[in-house]
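> Pasting the structures here.
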Structure I
Amino acid sequence: MDRTGRLARMYRRFGEVEAAGTSPLYERVAVALSESDEALRALQAVPGRRRHPTVILAALHDLALAGRAPELAAAYAAADGDAAAGAALDTLVRMADSVASLAARRTTRSDETGHGPVLYPAVAEAARRVGAAAVGLIDVGCSAGLSLQVDRVGITYSNGQSLGDPSSPVRMTASLVGDRPLPTRSVPEVVARIGVDVDPLDVTDADDARWLRACLWPDRPERGARLEAEMTLAATAPPLLLRGDAVAMLPDAFARVPADALPVVTTTWALSQLPPEDRQRFLRRLEEAAADRPVAWVSAEGVGVAPTIPTLGDRRASGHSIIGLAVLDRSARHTEAVGRCWSRGRLLSWLAER
């Protein structure tokens, strides 16, 4: 199959399989692009790895949000699939250079929000085990650092338990699996919020904030509302964002945490983006930092992805993730699987003893 045929097949599959039943707008748009010779020619001007539908659709959405594609913006606002398909095709062909530029320099960010229900009890547990009265949060692969506000959100679980700030404008929910309740302790004072990413996004920057919005599918208003609330909250206490290779930047991040606070590194579905040798480098950076003071690592990663975190006998690619907790102090390292979670933390099972 030639390059144009492969592109057409990829976009049709995205529409008919990945977007079907979730985003009627993107289902219609992706199929329309797959059927247009003009659109497929425009897509070939985009660097090869940046032609994926999620990237191109986000670039088109960004242009609509910026006021540069008003017909597309109106079609999205009206949830009119046919109008959206026509406007997306016109925008892609007419503004091919702008679409290609956005796709080449941006990375889609759509799964960062809503991690609080998983992170909060694990961070609190890490602090308890070390006896820490304050913590410095370091989020690896942070994107916009929204997870660094974990102590400032309000979380309600299906068993009626609540954690976090009950007065927070950001509300999160999760369902518990099994009959073991979550620990009720609170995250102690957070004295540092540090994000490390190769291309972090600043929620106080208009272009970065718009790109975060553009990565959400336009006919999922509930996700858009949650993102707006989280960005507004983060803008009131912006994290320190360190740009560069996440593993290489870790020593700098540790140095930014006050000496009397426990550094808690968090990774939420970030290590899977690294090759196995870099995951081992990541672990060595934690061990090096722990030569001077205790360090904790909270992870939510696929089974077998986080080095040294027990897999509980679960199979890789099993459809769920392991919530891991590692505490490192000089030559000692204690690692434990404190829970399992599904659907990026919307369902979780707590396993650790209270």
Structure II
Amino acid sequence: MDGKAKICLSDLTLERLTAYIVGLGQPKFRARQIFKWLHQKLVTDFSQMTDQPRAFLEALQAQCTIAAPTIRRRQQSRDGTVKYLLQLADGNCIETVLMRYKYGNTVCVSTQVGCAMGCRFCASTQAGRVRDLTPGEIAAEIYAAQKDSGERVSHIVLMGIGEPLHNFDNVMDFLEIISCPEGLNIGMRNISLSTCGLVPKIDALAQKHLQLTLSVSLHAPDNATRSGMMPVNDAYPLEELIPACRRYQKETGRRISFEYSMVRGVNDSSAMAQKLAHLIEGMGAHVNLIPINPVDGSPYSATDEANVRRFQHELERLGVNATVRRRLGTDISAACGQLRREDAQAAT
């Protein structure tokens, strides 16, 4: 090698992998075979690709890598939820969560190492953003959870560490890879993407016409409260965010879900419920009420369950479809980013 960085084959969509393999002088069909080895059979070593010529595999070994994070820590909850601290090839760590539901297994993936958004109730952002994850690294989170559990993953939520739309191009490639029939073939309707509200990227996502569910982290129905919780609101206030959500619904025909973390004394009053109902009036949107997890260093505390239910019932009375998110993994490091931060503190 002449010092050039190796290419991670896990990062390439089938189309790009095909172009690369053909460029090496190989027949086109080999690309489809290799894609299946990587994203369906989930191999992590070129020697496992038993239908490929040995000389070709040796050439790939010399020029390429496969995304293969290692499980650094594993915590399992009494309810079956498993949280993984995964170590990447460069030593950085991310979190991935496997959640078991009656309809199948869901994996919550991270899209960045750290986060730049600065939401004040979130552990993920406290040390800032280190770097974006590549498409193959995001996919490898799912593969690691599936191999460790021995169970198929049927649903994905992009709600782990990082802001997915802040890593737009890599996330779009990841979605193409994970939904490809030659891979895990997870349908877009089984995928949910969460954003704190990057308006230009919401518009760009709408133009992709994907059938995924867009979840917008709203958390407050007025600018003063929301900016206090989420600095991103200063860049994209509600006067810009809500019209972007309406444009998204019109362009895609997909209903938006709004996430609303319940914070004691901040956004959980009856007046806030009325403001919220007025803000999203006519959208037919779904509101997901989230009892927040305690985070060291955060000024916020969780609303009690009775108040969450009261808030839900007020929204329903005002014509808003609202549910309370089921809390999983409460007996482990439940808050997103908490396990990664604990590991970093232990290393210092």
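> Quick check on the output: 4.8 is distance in nm of label points 7 Å out along Cα→Cβ at positions 36 and 260, derived from one of I, II. Which one produced it?
Only structure II yields this read-out.
> In terms of FRET efficiency 1/(1 + (r/R0)^6) of positions 60 and 100 (r between Cβ atoms, R0 = 30 Å, to 0.05), which of structures I, II is highest?
Top value of FRET efficiency 1/(1 + (r/R0)^6) of positions 60 and 100 (r between Cβ atoms, R0 = 30 Å, to 0.05) goes to structure I.
Bear in mind that the values in this text are calculations on the coordinates, not laboratory data. If you're wondering where the values come from, they're calculated on a predicted model, not measured in any experiment. Cβ atoms are built from the backbone, for glycine too; each structure is taken alone.
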